Structure I
Amino acid sequence: MKEERNYSLKNKIGYGIGDMYAGGAFLLVNLLYLNYLTDVVGLNAKLAGLAFLIGKVWDAVSDPLMGFISDRTKSKLGRRRFYFALGIIPIFLSFAMLWIKIDPTSIFSAVYYIFSYIFFTTTFTMVMVPYNALLPNMIKSYDERTSFNMYRMIFSSISAILSGVVPMMIIQGVNNRSTGYLIMGILFGLIYAIPWVFVLFLTWENPVATNQVQQFTSIKSIFQEFKQSFKNKCFKIHAGFYVSSQTAADFLTTVFIYYLTYVLAREGEFSAVLGTLLVVQLLSMPVHSYIAKKYGKKVPLIIGMITWTVGLVIALFITKESPAFLIYIVAALSGVGGSSAIFVPWSILPDISDVDEIITGRRREGVYAGMSTLIRKTAQALSVFIIGVYLDEIGYIPNLTQSSSVVTGIRLIFFTGPFIFILLALFFVLKFKMTSKNHQILMEEINSRKTTNKVSNDPEVISVCELLTGQAYQDLKIDVFQNN
């Protein structure tokens with residue numbers, strides 16, 4: 001399929017560098033923020049977990065709402081890129097504010113951390129929902145989308161390495177821990193903000209026909225847009241393996257520092273072990289891309305989840321007396337699995353809006369980006385909240401030698417948390433039926449409906465449309481392309 005615009009390597013890099021923000025910011029927050037609130041600020045673990053949860057309640061509104069708004073935005077920069085320009089300064093401010101220490105005895109402390117976390121997540125939503133919706137409009141080819149996403153995931157992994165390794169180096173290099181966290185927050189706020197200048201100038205948007213964008217009519221229409229997305233079978237399955245695989249990663253990254261510190265007594269190796277995981281994650285991206293193009297986009301996730309499980313089984317039996325290299329093996333295997341959990345869902349998401357087009361006749365990339373981000377961040381908040389409550393219930397006390405029962409509890413959650421969600425991810429991804437051939441058939445059917453105003457009698461076309469949408473072919477009305 002011919003692209004609407006020529007592009008080069010610089011455009012792939014310019015697009016991909018935007019994920020320096022998404023690839024690093026939440027990883028860093030997952031790794032350090034709960035521990036920062038409990039061990040540096042001194043907040044109760046339940047209260048710290050509650051700060052995450054309340055922030056995500058707001059996300060329940062802001063994520064899909066941002067997708068709805070983005071789909072209907074009109075500006076000289078386009079529906080999506082306008083928000084890249086708008087978000088550069090807030091990205092810096094919202095991240096730096098997370099790491100300002102407030103006296104935990106003050107009632108203002110909890111309010112401040114709830115507010116700052118809401119500011120951070122709102123800024124993230126304002127920029128990343130339009131970013132996630134951009135690629136389906138920019139690039140129409142099934143395989144070229146994989147190529148663009150590979151560069152995105154490479155920059156995501158580079159950011160993950162920087163965000164996973166460098167912060168602790170900065171913090172440990174400053175005598176006052178709270179000052180170290182603040183310096184780190186300011187530096188990484190800049191690292192996450194500056195790339196958006198390049199994204200803004202090296203990406204583009206193709207025009208969208210007026211009848212492919214439903215205009216705002218009422219508050220009720222907003223909820224109808226969100227509800228309609230769940231009529232898309234591919235989206236429901238995608239949401240299942242996306243959320244499951246990412247929640248597995250949330251459990252791993254959040255509990256990781258507790259596992260190293262209290263189970264293995266190797267807190268000093270945190271940066272080296274995490275660095276191993278993230279470097280392997282980066283190196284795995286081109287491999288995932290090759291496998292996806294040759295065997296299908298879902299195959300890297302299947303391989304990654306199985307590989308990750310092997311690492312978790314090894315971790316379950318490691319003790320303080322075990323050889324040091326074993327934890328690095330666990331980190332490497334987890335890196336393969338974690339990278340597949342990042343690469344596969346984002347490679348597939350652009351194709352979901354193509355399935356939606358034959359259902360609705362419209363281009364609703366923003367709605368799907370918003371709903372995906374909402375589901376993802378809600379699951380993330382719940383997982384962090386559950387971990388906070390779990391630590392409190394097993395008797396965890398910050399900065400002290402833990403009892404044997406607490407150590408056992410941390411070891412168990414480090415294994416069972418990710419493992420349960422790895423199994424769920426495999427269950428969903430094995431049900432996903434989008435392939436390169438099926439995508440081609442789908443796009444040809446959409447183009448045929450647009451140009452000839454006729455439906456197909458080809459049994460294969462009918463079967464593929466029903467398989468991907470989850471709806472009877474006769475219910476995919478052709479008039480949606482003319483009457484929106």
Structure II
Amino acid sequence: MRKIGSVLLAVVCLFATGILSAAEVKNVIWIIGDGMGPEIMGFFMQGARYAGLDGYPDNVSHLEKMMASGTWGLYFNNTYDTVVTDSAASATQMATGELSRPEIIGLNFKGKTVKNLLEMAKEKGKSVGVISDTYVTDATPAGFTAHAPGRGWKMDIARQQIDFGADVISGGGLQYFSTDENEDLLKIAKKRGYRIARNKTELAKVKSGKLLGLFADKAMPMSVELYKHPQVPTLVEQAQKAVELMEKNKNGFILMAEAGKIDWAAHANDAGAVLAEMKTLDALIAFAVKYADEHPDTLIYLNADHDTGLGSFVYRYVGKEEAARKTAQGEALYGHNTDYASFGAFKLFEKQTGSLYYLEEELKKMPAEKRTPEYIEERLSQTLGYPVNIAEFKNLNDIPGIFRQVNEKRGMAWATQNHSASPLIGVAYGAEAGRFAGIYHNTEILPRLKSALGWNED
């Protein structure tokens with residue numbers, strides 16, 4: 001009897017010291033920065049550290065603080081038979097722990113429906129939710145809430161999401177719940193207990209029950225243009241409401257929160273928009289980390305589904321006139337008029353008031369006779385937020401070329417407008433964060449989460 005008592009005491013001590021603590025994780029906030037490769041993380045953290053970005057008086061981003069006190073891992077995201085992935089396959093592999101194929105939602109590479117993390121959590125009695133600043137039927141939230149042979153099955157995905165019954169579904173995509181074959185879906189959702197919110201005011205009024213937040217017909221606005229839409233809630237405001245509703249469950253909750261527009265900005269090779277989207281992500285990290293600090297049974301996991309763009313500052317050789325102009329502005333140039341890029345570029349990025357992708361599309365659609373050099377220069381200056389001189393630009397009829405030259409002038413180079421196969425960084429913080437160290441594959445994230453949650457018996 002004495003021996004049994006000693007063993008029990010030893011086990012209790014092990015749990016108390018955290019060595020055997022798998023069951024301590026009650027809540028999970030999984031933040032996915034869509035398209036956020038390591039170079040984008042570095043770009044943002046470096047700007048906060050050394051360029052005096054607005055909102056960072058101590059010159060440290062919340063991302064850096066989380067990384068400094070959390071646990072990192074490096075992981076790969078290849079699919080069953082492709083080196084490069086898309087958001088659908090990546091979300092599916094992360095949510096199910098099984099290899100899939102590009103553009104597939106919730107099915108493994110054999111085409112078999114596979115149970116995902118939120119379905120497992122719901123069976124355990126937890127509250128579950130997805131939020132996004134794109135639209136809720138987009139690939140990443142769909143990968144956690146639906147099963148479809150293609151990411152384009154948005155109407156079907158919307159119906160599946162309501163049938164699944166997640167406690168929180170929040171983002172853009174109203175049209176997929178209110179038109180064509182889904183014209184009655186909002187009525188069905190209300191009968192299933194959902195409160196519908198279409199703007200910030202309506203969101204604030206939801207105090208209990210399930211939430212279906214649909215704040216744009218399709219995608220929500222880019223962060224760099226969110227100031228034009230005061231009634232659209234921020235990603236943090238969506239997260240705050242989701243946690244407020246779901247934390248009432250004594251069994252805990254799992255929330256997948258997607259910062260989806262990093263990818264959109266990087267596809268456009270738009271460094272100013274990328275910076276704005278990373279600030280949006282950083283605000284979400286600040287909220288999540290604070291919540292975990294106040295609720296020690298909460299695990300935060302931050303990662304990306306894939307890298308987009310492979311963008312970075314590079315050095316370049318400039319002509320005598322540009323060299324003279326830069327020197328007069330106080331920028332440091334080195335031998336042979338080499339511009340190694342100034343930290344002042346970050347301050348220019350912060351001035352940006354619109355998306356370069358939208359401007360490029362506007363110029364492409366304009367009749368050539370109206371697309372004068374004066375008009376192009378005016379619109380670039382308006383969008384970038386500072387005077388732009390395109391006198392040295394070549395071939396103004398090449399619209400994509402104009403924006404490549406804008407990037408060059410700002411010291412940025414992008415390898416592609418598509419996804420890359422770059423390995424990615426996962427950062428864990430809070431309860432059981434140590435489980436996410438090492439080098440792994442994105443299909444291994446779910447098993448590690450299950451272990452942290454004490455679901456090893458599954």
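Computed from the coordinates by the stated procedures, all read-outs in this text should not be read as laboratory data. Since this is a predicted model, take the numbers as computed values, not measurements. Cβ atoms are built from the backbone, for glycine too; each structure is taken alone.
Brief remarks on what is shown
- Structure responsible for 1.9, with distance in nm of label points 7 Å out along Cα→Cβ at positions 311 and 399 calculated and labels I, II on offer: II
- Which entry (I, II) yields the derived value -12000 for helix-only ellipticity at 222 nm (-39500 (n - 2.57) for each DSSP H run of 4 or more, over all residues; to 500): II
- Cα extents along the principal axes in Å, for residues 151-366 alone from the coordinates reads 65, 39, 33; which among I, II: I
- Read-out mean count of other Cβ atoms within 10 Å over residues 119-126, computed value 16.9, structure in I, II: II
- Origin of the derived value 20.8 (mean count of other Cβ atoms within 10 Å over residues 103-110; candidates I, II): II
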